[in-house]
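Novice: Read through the structures below before going on.
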Structure I
Amino acid sequence: MTRADATAMPERPVLTTPQARIVAAALELFATKGVGGTSLQMIADSIGVTKAALFYQFRTKDEIVLAAAEDELSRLEAVLDTAEGAGSRTRQRQVLLNGMVDLSVDRRRTVNVILSDPVILGVFADHHRYHLVLDRLTDLLMGPGVGQHRHMQTAMFMAALSGAVMHPMLSDVDDETLRSELLRLARRFR
């Protein structure tokens, strides 16, 4: 990705503190009940506000879903920004893998929702910024180029990473052990 491409990227939305609180509560509920199983009332109840207070920040549940998806996308963009500024290609890839593993482990409960919930996948399907981020991610992981093969490899890596952090067999594994093992395995990926 060239600097010109990067400057053409849409701006990252910035959430206000009340909006961030709503999104965090929504993500927790999405992780346990799915987007479809989460109501606006449930979100309001979880943070101790009225539905009217939610409506002041977001007019619809779809706006909350989009804000949650955008928030997770911003976290991935921050990892990419750091990696792209890390010097050599080898170092960039190393920083990216570390950042992705850290993000996945830190967001264990919500990462699978973002990557697998049909409602959120629908939001991302035609989302221009999401596709730009995936292209940046693929370029750093697989090297520059084009083709479905590269995207397939990236998708498989992301699915393996998100699947591992959410797998019931690993639910009792502490974060540091999981992080260490995932980093070891991620370095072998290519």
Structure II
Amino acid sequence: MKSQFWTAPNQLTLLRLIFVPFVIINVLDGDFTWALILFVLAGLSDALDGTLARLLNQKTTLGEYLDPIADKLLLSSLFLVLSFTAQIPWRYTVLVFSRDICILVISAVIYTTTSLRDFRPSVFGKVNTVAQVGTVFFVLLANVTPELWVVLCRRYFLYATFVFTLVSGLHYIVLTGQRLHAAGQGRPAATGR
């Protein structure tokens, strides 16, 4: 585990975690230019750590857990702060958090009660993440340059976030049910009381 911690991709992921409080501070201070710059740098570090992991053959178990945690912490924190500052309507943030909490609870229950360990994100989950990243990016950009195309992109990404948060949450439930069913095939049925 110690050797995994010091790999270049995992260090970049940890750097992304360090960006989180500074992005939030700049949003709360109303300095959206710096918030946007730090958010873009965090996004670039996300792309770079994945590329480095492949090129240097440094894919690690720690990285598989740490990378999505860093992404989710950055996005969730920004949705929350941007709702507090009236930049994102609360309904979007509540929906995003509700989906994430449901997935976390379902995964924890399945992890502790079954042998299923396949929690890979679906294509809808990945599209949802792209929609959330686009939403945060255009919300921040709209505060830097409120041009019409930026405001329209902000609106469309908010709609996309709403739709794909719902679709990916429902798809996750269906997919998990299918995986549980497939994992249970060939085993003797458990007898209940």
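Novice: Thinking of I, II, which structure, once distance in nm of label points 7 Å out along Cα→Cβ at positions 93 and 109 is computed, gives back 3.5? Before the final figure, lay out each step's value.
Specialist: Working: I: 3.5; II: 2.8.
Derived from I, not from the others.
Novice: To continue, here is another question. Upon calculation of helix-only ellipticity at 222 nm (-39500 (n - 2.57) for each DSSP H run of 4 or more, over all residues; to 500) from the atomic coordinates, which of the structures I, II produces -24000?
Specialist: This figure was derived from I.
Novice: Have a look at I, II and say which one yields 1.16 for Cα Rg over 2.2 N^0.38 Å, as calculated.
Specialist: Derived from the structure labelled II.
No lab work stands behind these numbers, since they all come straight from the coordinates. Just so you know, these numbers come straight off a predicted model, no measurement behind them. Cβ atoms are built from the backbone, for glycine too; each structure is taken alone.
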